[in-house]
Structure I
Amino acid sequence: MPAVIPAGLIPVLLLVLAAEFVNGWTDAPNAIATVVSTRVLTPGLALVMATALNIVGTMAGTAVAATIGKGIVDPETINTVTIAAAMLAIVIWSTLAWMRGLPTSESHALVAALAGAGLVTAGPQVLQWDGWRKVLIGLGFSTVLGFGGGFAIMLAISWLFRRTPLSRARRLFGRLQVFSAAFMAFSHGTNDGQKFIGVFTLALMLGGVIPEFRIPLWVIFLCALTMGLGTAVGGWRIVHTMGLRLTKLEPYQGFAAETAAASAIELATRLGIPVSTTHTINTAIMGVGAVRRVSAVRWGVGLEIVTAWVLTFPACAAIAAAATFLLRLLF
């Protein structure tokens, strides 16, 4: 950790960590929701595994962190006020969604908030098309590959194990789901865990602490541990919505959903595409449930989740823009 961080930068960095903490409430539980809801692991064990593998995942690469830190808004045209306003918007919006038990996409909240704050700071030229192109591709990854992958894997399992007694299938996939949940937690770290690391590093660069966009190791650990703490404090609400309210899951279904979601996220990560883990695992759960029968998915709950996704972009952009105006008046 650097010897000296300017006093004026500390509140900005604390806001980044606050957003990462809220990310632990609303997004990181995606990695453990299905394995807890199927009762394969206890919440405590699942949390320990998710936290540890999220940390490992964040150290597996920095392509997504670079996209967020340099590819969404032009770092040369914004300042630390822009970062602070964007993080404040994420905290406000995600906390409101968490109070309703809705899993929001911190990926979309982050890019929308950065855009809203950046537009007020520097105008339309602040937006970086290359990064936004990856965000749009990420929407396809999370929705199409999530639902389609979950549906396809569940179909394959149903056919391959069609003559296997249910009790035996439960035991087998109960063991396998530990590995699929671990894969999901790792992939969450490689993609979602990197996003706020990128913002934290960007704030350090704008604050003059580091000369260029290069991610220090201590930033990775600090952000990953903050996210894990957020999951421990408030993650159960989202686990309940996704694992228990959306559709009733058996271990083999949890395995299918986690494997599909984690595979899609890993593919996106290797391409440097920031993808919504919330969208991916939710649509994978829907795809898995739809194989059994369409009515097996509680589409009313799904509609609530989709509504929260759709509102995330305009809400976070508007809150961030308003926060930027306010902070510029105050400071």
Structure II
Amino acid sequence: MDFIGLPTSHAAVLAGAVLVALALDVLFGEPPVRLHPVVAMGHYLGAVGRRVSRAVGAVPQPRVELWLGALGWCVGGALVVALAQAVVGAMQTLHPLAQAVLLGALLKPMLSWRMLRDEVCAVEVALADSLEAGRTCVGRLVSRDVTDLSEIQVREAAVSTLAENLNDSVVAPLFWFAVAGLPGAALYRFANTADAMWGYRGERNGRIWTWAGKWAARADDVLSWLPARLTGVLILAVGGGRRWKELSRLARLIPSPNGGWPMGALALALNVRLGKEGVYVLNESAPVPSPKHIAAGVALCGRVLWLAAGLLAALAVIRLYLPLSWFPLLLGGV
């Protein structure tokens, strides 16, 4: 049996690739911009996005915008998968150790823990300087208007972003690597990038995205559905909590179908209140985040990262030996 072009005798390559990718991330962080595949995805999405969305003031064409957005997403996704598959196929003749190193190096740009950790920690450092500095720093992490955020709200935004992006930037890419190899991780990263650039309602940067970005937003929701719930369960388990029913309730308070799971779990694990004015409040009766909670949240998420990596590396190997008909059962029948 083969899996994404790698013979089953090289099953350890998959687990090794996960470790290599995480080691590269911890040691070196992000690759140079000119070599970063996610930057290339962004260039494609930016160029296509200007053609599938409409300018402010133009005549609305909802159906045309929807299908143009879907077509642009599908073409880009197909290119990403085809390129990833071709690269993996070219590695078949290499020694397993070389395969693990190269595959891990290719997987690394699809995930980003060090940058997330550093940027979240930088928020507290900036707040120690001034509230304005803290707002500026957290503004690099969130899409909301940060102009009038209080010190407490800045910390709430930082902790919420840490939880949500633990899924988007780490667990979900590893999950799809376990399911479908490098093509799966690359497709997820493309989908998540497309959602970040296209998945808006109304106007952004002079373009209207309500319909043009709908497919991108829904695709990201679908691909993040299982990983987000896994992330939430792992955060709560590692954090020592057993408030599973409470987590399910909190997750439903967030408009996003997925973001509430890791965010609610981290709020419960840290026993803090997390909120976004006029949108949601999680764990309302708990204390508001203090300086110690950002450090505690980063440490907790770091432990979750390694647990998730171990579980998903094992899943990647187990997947090689399961009949295809068994795999839906492994995913809970989805």
Kindly point out which one of I, II the value 67, 37, 33 was derived from, the read-out being Cα extents along the principal axes in Å. I
I, II: which one has helix-only ellipticity at 222 nm (-39500 (n - 2.57) for each DSSP H run of 4 or more, over all residues; to 500), as calculated, at -24500? I
Computed 38 for relative contact order in percent (Cα under 8 Å, 6 or more apart) - originating structure among I, II: I
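FYI, it's all coordinate maths here, none of it is from the lab. Note that the structure is predicted; figures quoted are calculated from it, not measured.
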